[in-house]
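In what follows, structures are represented as structure tokens.
Read-outs throughout are calculated quantities, based only on the coordinates presented, and are distinct from any laboratory measurement. No experiment lies behind these values; they were computed from the predicted model shown. Cβ atoms are built from the backbone, for glycine too; each structure is taken alone.
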Structure 1
Amino acid sequence: MVEKRDGRREPFERAKLERGVIRALEKRPVSQLSIENLVNEIEDEAAQKGKTANEIPSPELGEMVLRRLYGLDKVAYVRFASVYRKFETMDEFLREIEHVEEGVIEGGL
């Protein structure tokens, strides 16, 4: 189960996770195999972390995705971060890009 930010709980959906990752990586030079491996790693980590309580908070899941995208493709990382962190201004994008360039990532990635 995934505990959403508003307190709702819904079943973990690998397909939903995969869609978000694919959208972030759209038109990026990343193979389908790399995408599948990334999604498998996140799914495995989420299952491990959710083992005790049978659920994982969605913010924790989002941070797992960000960590892996950061290591795989910085553009995809910024794309995902912009949706996940709900960027509303150009300054938020620019600040995140500056953090990526400096190697300083919010949330301690």
Structure 2
Amino acid sequence: MQTLGNLFSWLVTSLFGVITLLLGYESWALLTNHTPITTFIRPAVHSYPGVAFVVAVVIGMLLGHFLCGPLMLEESIALRVGRDPMTNAVRAFIRRFPRVTYAVAVVIGMLLGHLFWA
């Protein structure tokens, strides 16, 4: 079971690595007047909107896994040891700066929207 978990972890890490490289290439292509990747992706998204939706949902779930997974693990360990979990600090930050939290969520949504539905 541990091997399967390690394999999944490496696959997800590889997926995010590939996405990072593609976004880097997209930025480079736009800055140097080369053909960007979105020139090829946009027609495919318009031809297969269901597939694009599924891909966006899967990437969103994986992103949520990487953002929330470590917090949940740390919270479980902290509660077992008897100290305050880091999620209390995150919750306090979100309550103190709700507009920043909203802005981050909007930027993430705009990025996903740009990549898949623009």
Structure 3
Amino acid sequence: MSDNAKQIFAQNLRRYMKERGMTQQDIAEYMGCSGSTVSDWCNGNKYPRVDKMQRLADRFGITMSELTAEQDPLDSVDVAFYGDYKQLDEHDKAILRDMVKAMRARSRKAEE
């Protein structure tokens, strides 16, 4: 695995741990591995096996690609909005999606 891929994984892992208030020890206990292994992952020194990476993704409620792909960082407002969105029922989510589509269409029209 390339050093760049290890660094991207490490950055994403640290971000998801921080967002969920998890420590390296929490991850080690969940994964059944040593703290030094998790430390190596977090520092970009090692890359976990695919089965372990899937287990991590499952723990965070994300896809494996969200752990391995370069991500655009979200600011705290984006994260808060997403958290609020996730708490809506499906009907309210549909209303919000329609509102966003209408706002984008209005913006495009204003640019013409």
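Data overview
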item	result
FRET efficiency 1/(1 + (r/R0)^6) of positions 28 and 100 (r between Cβ atoms, R0 = 35 Å, to 0.05) - highest-scoring structure of 1, 2, 3	1
Label whose coordinates, when helix-only ellipticity at 222 nm (-39500 (n - 2.57) for each DSSP H run of 4 or more, over all residues; to 500) is calculated, return -30000 (choices 1, 2, 3)	2
Of the structures 1, 2, 3, the one that 7.0 was derived from, the read-out being mean projected area of the Cα convex hull in nm²	1
